[in-house]
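> Structures are listed in the sections that come next.
Values quoted throughout were computed directly from the atomic coordinates according to the rules given, and no laboratory measurement underlies them. From a predicted model like this one, the values you see are computed outputs, not experimental measurements. Cβ atoms are built from the backbone, for glycine too; each structure is taken alone.
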Structure P
């Protein structure tokens, strides 16, 4: 897969079949679109092209909205698009200037003059251009003028994409990892750097790595105790992870992410590791003593090892 960052390139793409979108998560709904552009490209002897944006348009259009959390970073998205079989990805820098581009200018300057689009695959409710003035109807009027074909994605498929995105985010926030992973078709994961903690886990026989997520916009699942897979370098190890406020050991509203890696004794400080979410085991609870907490951790370890064995 070839990646173009920006529009200042000589796009030597054979009969491009293009679809635009944020493609956050590259989930099961997105894959329907990808299958369609790949099939269309095959039919006309062309190549599939995904047109996406960085940063996410909402960050530019609504800079005071701090609620946005993403399922994938740009690098993760590109990796997933490559796995899905896309031939080319064009990453357009989304800024205020780009957002003011009229719908007609977007079609003429980018889709036609730059990419030489042969077929545009787009949803019935897709809006684009300044003030979201462009629509599928406008594209269908412009297509004959500029010599490209427009293929509309059926409403059912578009609704599936919306449902998938909403369900994935809601599922992760509620700890329903299995539903999220089903819609994603892969295990939800995030990367983080191991930072110093207060090392209470060591005194309990369960040393933990405190994780600082690498991407502040990445969605972190809801508070709870999880069975996870941990990628350290080229190794994958089982583990259990706590996302929460650590009520047994401190009184704080600060949420920490801690992972205990099974059968691992080496120092992880300052390393970047990747956590793959497998299943939520229980809610976070406050215990009367550290001994009571240790007893629960032993039960958690047993359950996590069994879950990971089942999903191996």
Structure Q
């Protein structure tokens, strides 16, 4: 395996791969020569500044370059049938995502998308408990980053939660309302979206990359039960209504057992196991495309909130 792009996320992919049994990290690639050398030396792997150096020498590759370059970097690999793990979002647009998916199908290459929260032990623990959600409340707040400024907060942070919500609410999104504000950059830094599903479920999502506090929480409300996920703390709570003697209602629940672990490691192992078995990864290219499609709908709704160059809220 190899890693292309060893910045904030890619360096961790390289670290994990260099430590896995049965995997040989045959190269790290970055256009920043110093960065490539630094990570290569840290992982005891060859380092390069061009993907051409590893194109024909890998079974699988992780692409962790800026979103705008995902397709350009990924296509030469999938055309060769190389299994691809591409960081989220899958591409910069639906058209680009469709091109990547088509090229992968033609080359017979499996594609997984790096939505790490789907591999968070807390999300994995909670998923079977969310059966008929009617209302979902999501908050993802973080400090201003030194990365991913080529995309706005919807595609940078909110898309994590879009993927999780879409995997748990098995229904089509009928309508989208959204508002966003560009505060510290030229792109939207804080956004709120309200999704209405065909099932009647409503999901309210807030994402910010200018907060002084770090919050990564999802709450699912459904008939007779409530499930809360803290992705940062890797904690899950479940509360439900039961009937005691004589039919007296009682509320029972609390924290559930969750074994903390690194979601990214689970993501990488899941990808490798799917490649070896010839099976589908947990987060497929189709999943990545769906999350991107909803993110684009949110982005268009935010754009529609402009009047004479100013936002309505």
Structure R
């Protein structure tokens, strides 16, 4: 069995309208699902990805309106890295992000910045045979569009603490003292550590968990393998758009293994993804209760038609 790289990364926002503006308008990702947190259906769960809503391009957010700003620390992901195709793409993004007031730092082959709530992000020029996962945007030339995840960086007090689970149980391969890669038949991603003793503060602008991709046929076997490797995974949870197990790796980062599919077109046609509030069948009876308490959000693509 091999994990197919990152499935999705889930973070926290205190401002859903601002979040939509930044990730859909500024970064040009597609809002592919507007739904609720299935563990707390009074708050949004927003999904942004490529045009098809693919695993490997999917960054998601729980909205807790007005949530205080958090800070990444030991046991938390501190940076999400996306791929772009060329140094010229970095030139484009440096200009675009600076014009939006985002704090930007440029070095060879990469551009680091943060979203309006302080979430650490990076664009990296990556040569790979993996399919580029891009979303359409009238403001971003096709050759400069974000191409899906390259990996994530996490803080830890001891990079060695997690090596056994990563290599022995999950099939990651070491790429240095504190860098690892996991690669399946179609995609791969890196997972790297930065050392710190600072404790983290969960809140807006922090990552909640990182999910790794499994084929549906292997999902139950991954749960058994995590248990055999000393982990404590949850039972398989049906999230309607995919199935999930969750567990903490030894450094404290919350991992999920999520199935590739059924996917976001299960309850919406591809051409209309993200336009209305989608509720899984088990939550549909709550629609009249939850819709009035959720912050109204624009459809980012309506402005395209007006143009």
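> With log10 I(q)/I(0) by the Debye sum over Cα atoms at q = 0.14, 0.17, 0.21, 0.24 Å⁻¹, for residues 120-207 alone coming out at -0.75, -0.89, -1.00, -1.08, pick the structure among P, Q, R it was computed from.
That value comes from structure P.
> log10 I(q)/I(0) by the Debye sum over Cα atoms at q = 0.10, 0.14 Å⁻¹, for residues 88-255 alone computed as -0.63, -0.90: which structure among P, Q, R?
Considering all the candidates, the number was obtained from P.
> Of structures P, Q, R, which gives 23.1 when mean count of other Cβ atoms within 10 Å over residues 16-23 is computed from the coordinates?
Of the structures listed, the value fits P.
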